[in-house]
Structure I
Amino acid sequence: MANNKSAKKRVLQNEKRRMNNCSRRSSIKTAVKKVMTAIESTSTTANVEVLFNDAQAKIARAKGKGLLHRNTAANALAAAAK
């Protein structure tokens, strides 16, 4: 365990960020899966487009925050676009 005040604060911040990152990663995976199922079920193109734009925004946001590497983000977008 941490021995001084700044180290204790860092432990708390790391845990908070870890939980946020887990949530963001999960929402990205869910958004990509929704796009894939919408494409497979031959849903309306407007619906697929809305879902794709949502997934694209989440992936770009995660890339900007450093949660995803730029190549990983590009691969995720390619998977959603198939």
Structure II
Amino acid sequence: MRIRVKMIANYRDVLPPEAQHGVIELDVPQGTTVYDAVARFPIPLNDESVVVLNGLTVELSTPLQEGDTVTAFSAIAGG
């Protein structure tokens, strides 16, 4: 199934060159979770990151469906 992973701000740096506007499409097997989708990228998977599924906060163990978008960004804001 096809999903999208979107990285925002400094997290875009972890995406491969073929990513467009911070988004990459992936083919993943049924049963893939939010965690599985983002764990392939070198980002912190703790309180340093915000990870959402289709714009909603969910558990990382949530299974993905065809067409889902997983978005990740840093929870730490500068100023």
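Here, each number is a calculation from the coordinates, and none is a lab measurement. The model shown is predicted, which means the values in this text are computed figures rather than measured ones.
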Using volume of the Cα convex hull per residue in Å³, for residues 8-47 alone as the calculated read-out, with 44 as its value, let me know the right label among I, II. I
Which one of I, II has helix-only ellipticity at 222 nm (-39500 (n - 2.57) for each DSSP H run of 4 or more, over all residues; to 500), as calculated from the coordinates, equal to -1500? II
I have 28 for relative contact order in percent (Cα under 8 Å, 6 or more apart), calculated from one of the structures I, II. Which structure is it? I
